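J.: Take a look at the structures below.
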Structure P
Amino acid sequence: MGKPKGFMEYKRKNPGYRSVEERIKDYNAVELSLDEEDIYKQASRCMDCGTPFCHGYGCPLSNVIPEFNDFVYKKQWREALEILLSTSNFPEFTARVCPAVCEAACVAGINSDPVSIKQIELSVIEKGFEKGYIQPSPPSEYKDKKIAVIGSGPAGLAAADTLNKSGYRVTVFDEAKYPGGILRYGIPDFKLEKWVVDRRIRLMEKEGILFETSVSIGKDISFRYLRDRFDAICLAFGAREPRDLKIPGRELTGIFFAMDFLIQQNKRIGGEPIDPSAEITAAGKSVVIIGGGDTGSDCLGTALRQGAKEVHQFEILPQPPQERPEHTPWPMWPLIMRETHAHKEGGAQRFAVTTKQFTGKNGILKKLHCSEIEWKKDENDRLVPVDIPGTEFEVDADMVILAMGFTGPKKDGLLQKTGIALNPNGAIKTNAHNMTNIKGVFAAGDMSMGQSIVVRAIADGRKTAREIINHLSSDNKR
């Protein structure tokens with residue numbers, strides 16, 4: 001431990017954001033970075049506690065956080081990088097978009113502010129690229145087994161990278177023009193600039209991974225073709241079936257799903273063509289976002305940058321408390337009120353609200369009819385939303401964005417045609433080894449876990465890769 005009293009000498013320092021006046025005019029990253037001297041001080045705040053909950057409880061990847069913090073404090077960047085990369089395939093992604101579950105479990109955070117783990121991680125990986133520590137390192141030799149990964153989001157990329165480093169030939173298929181999945185098309189540039197994704201994809205290509213894009217499995221290539229030519233298949237194309245709001249007026253023009261809105265804007269920034277007849281834009285419009293999670297926040301920031309006249313964000317759940325409540329004690333992820341950078345840029349949040357009906361004129365959306373609700377237990381002791389009489393209200397709107405989460409993988413025919421079994425919740429059913437009901441076919445990430453965060457998808461992609469390796473190794477022994 002480099003500085004035993006570092007957590008007593010230095011306070012937590014956050015990097016902050018570019019000014020609202022500046023960042024609202026572009027789609028560049030909004031978060032600033034701490035300078036090198038600040039990073040050394042922040043790393044010295046790590047307590048080297050006997051039981052590092054950040055590592056064992058908080059991080060889905062089990063990053064060895066105290067150790068790389070210590071090496072950063074000692075200015076030993078290469079050693080810190082080696083430790084970080086031993087558990088994490090893509091720290092440059094998680095250090096930008098992860099909600100930092102590790103920091104919620106930091107021992108220093110019990111009665112003070114937690115260590116700035118996320119910023120330290122970002123500094124380590126970027127220092128690795130800056131100093132040239134990170135270079136292509138393809139396997140010295142390949143085994144005679146080939147694996148197809150369908151989907152190039154965080155889970156698919158993690159599975160592909162782990163398999164390739166273990167000496168298996170990997171081909172990643174994706175129906176989009178460019179690889180990256182939700183990292184490229186779902187998360188806005190102001191949270192994750194796409195040069196970061198491009199840099200990693202180029203490195204993976206140099207290490208031997210093949211990317212086949214603009215390929216739709218079941219249309220351009222049959223699933224049977226893949227099964228005949230690959231020794232194992234990893235399904236990793238996410239949970240993209242959006243949760244709908246089936247209320248009167250849903251058919252009106254002007255109501256869109258969040259991912260359709262975000263994907264189109266990311267394509268626009270990336271220079272991909274947009275069908276003018278299907279363009280989705282908030283420019284000059286009164287916008288209502290239904291859903292208060294991260295996706296809703298991304299839609300808020302995007303709508304403001306597109307030039308929306310006004311934006312309202314409705315959440316059906318009650319407003320969380322400012323302080324950690326008793327039912328999410330340390331080291332659990334605390335259910336507290338969080339404002340993202342987008343909320344500080346504009347728009348109005350409203351909690352405990354339900355939308356009852358959309359109305360319009362000539363088939364075009366004009367109003368939302370809403371009510372305030374409270375959560376009460378029903379006869380089965382389940383909490384359910386109940387309208388509060390007399391709280392009904394209307395909101396004028398030209399555009400509604402539905403950001404209420406996802407119900408599982410897209411039901412586009414591929415899963416049904418292949419006979420892959422699903423759970424009652426719509427996710428792909430897998431066994432303890434992440435294998436589906438079809439031998440040699442595995443599923444990773446949100447497809448089987450359900451909607452989650454990027455770091456959990458990466459962790460599951462790594463686990464799935466190890467299960468595929470075990471499966472192929474056991475096949476060789478028989």
Structure Q
Amino acid sequence: MNMRTGPALLIKTVCAYLLLCTTALAQTHEFMLDNGLKLLVKEDHRAPVVVSQVWYKVGASYEVAGQTGISHALEHMMFKGTEKYGAGEFSRIISANGGNENAFTGSDFTAYFQTLEKTRLPISFEMESDRMRNLSLPAEEFAKEIEVVMEERRLRTEDNPQSFVYESMMATAFQTSPYRQPIIGWMEDLEQMSVAQLAKWYERYYAPNNAVVVVVGDVDAKEVHKLAKKHFGPLASDEIEPQRTLTEVAQNGKKRIVVKRPAELPYLLMAYKTPSLKSAIDNPDIPDWEPYALEVLAGIMDGGMSARLETGLVRGSELASAISLNYRFTSRLDTVLTIGSVPANDVTVEELEQAIREQVQKIKTETVSQSELERVKAQVIADDVYQRDSIFYQGMAIGIFESIGLSWKLVADYVPAIKQITAEQVMAVANQYLVDDGLTVAVLDPQPIDPSAALSKTPGGPADDIH
């Protein structure tokens with residue numbers, strides 16, 4: 001979410017954020033059930049609404065070769081019935097009670113959520129606890145649903161040239177890390193997937209001691225705890241076999257690929273290897289401040305209409321018709337900072353790449369001004385404030401941190417850490433990580449488009465798969 005505001009409102013939102021962080025700590029309650037399920041309740045009494053989220057610590061980065069996409073496929077099947085509720089009954093009952101529900105699969109987690117009027121929370125807990133251990137996985141439903149997943153892959157990736165380039169880039173940038181695998185899975189793995197594989201995956205990871213339940217809204221934490229013990233408490237825990245995750249091997253030079261695909265325009269994607277907050281905390285050789293400095297660097301480069309990439313390459317030299325930078329701060333493992341861009345008319349990809357490199361070199365050699373640093377800090381903080389104004393995103397922040405192996409309490413450290421970042425630290429991480437030895441460059445070479453094909457023109461990039 002990127003929302004632009006004036007300076008006066010930014011100051012107000014920063015102050016509001018600091019107050020919000022303080023109250024978030026005071027109003028978030030943590031409980032642990034006897035079976036290992038963690039319950040986190042954030043009270044927010046502004047409206048008679050509640051968001052309930054169940055997070056499982058499993059996603060695409062837990063998968064092995066030959067079974068890619070299984071986490072996402074299982075997410076789809078979680079709506080296909082239990083011994084108690086038939087296929088589609090979960091969604092029908094939530095809708096009949098005035099709520100909405102969905103699910104998403106990421107690299108590091110799978111989550112299921114409902115938004116309901118506060119008195120309807122027991123309905124959510126009853127059905128979520130039921131499908132946590134009692135999924136039926138009927139073969140006929142799987143046969144239909146795997147076709148849906150494969151069609152989803154065709155539309156989102158294979159018929160979307162920029163998304164296809166992103167997928168190819170990740171598979172090239174990462175050699176041993178599971179982040180080289182797409183969340184939706186490789187098509188060959190989807191074609192060979194079986195109900196037996198899904199059942200084994202479900203039995204291995206869908207257990208109360210591998211789940212976090214997050215509730216945010218107009219509720220009383222103690223009452224939610226009682227409700228959780230009633231519905232989730234009787235579920236048996238299971239021994240979760242740790243998944244061995246391969247550490248990414250050192251990259252010793254720039255990688256470059258060209259992807260030929262039917263498309264109207266060329267596309268350039270540059271990816272630099274970087275640590276995430278979690279991987280920095282886990283690695284004693286990486287200072288904890290570096291991920292926060294990368295967040296500020298991302299804001300300087302691509303933090304609105306006055307950011308460097310926009311002013312320098314889109315509205316300035318007019319070398320790019322579109323450009324964006326993405327850094328995934330909350331990943332379980334080392335990640336990448338990506339810069340994706342479409343060249344303007346009569347501009348070659350080579351010229352655009354050189355211009356981006358000049359912008360990167362500038363932030364590595366010229367100290368960011370204090371006024372620019374403060375503006376970006378205010379914008380980064382404000383963006384986070386707007387997300388936290390939603391009870392759904394309050395739950396998301398808590399759930400993501402817990403699912404990747406960090407404490408929810410670290411959410412409140414974000415603003416103080418960002419505020420402490422200096423211009424020298426921004427320059428330091430630029431020189432440490434924006435280097436050719438950790439760079440992968442992917443170029444889309446557009447091929448003629450079949451007039452009968454309906455190709456998506458939506459810009460590609462990292463995204464979680466939504467049910």
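J.: Given -13000 as the derived value for helix-only ellipticity at 222 nm (-39500 (n - 2.57) for each DSSP H run of 4 or more, over all residues; to 500), which of the supplied structures P, Q does it correspond to?
T.: Going through each structure in turn, the value belongs to Q.
J.: Suppose FRET efficiency 1/(1 + (r/R0)^6) of positions 176 and 232 (r between Cβ atoms, R0 = 30 Å, to 0.05) works out to 0.85; of P, Q, which structure was it derived from?
T.: Corresponding structure: P.
J.: I have 25 for relative contact order in percent (Cα under 8 Å, 6 or more apart), calculated from one of the structures P, Q. Which structure is it?
T.: It was calculated from structure Q.
J.: Could you figure out which one of P, Q the value 0.40 for FRET efficiency 1/(1 + (r/R0)^6) of positions 48 and 320 (r between Cβ atoms, R0 = 30 Å, to 0.05) was computed from?
T.: Answer by label: P.
J.: Using the calculated result 19.9 for mean count of other Cβ atoms within 10 Å over residues 128-135, pick out the matching structure from P, Q.
T.: Checking each candidate, the match is Q.
Every read-out reported here was derived from the displayed coordinates using simple, explicitly stated rules and does not represent laboratory data. A quick note: this is a predicted structure, and the numbers were derived from the prediction, not measured. Cβ atoms are built from the backbone, for glycine too; each structure is taken alone.
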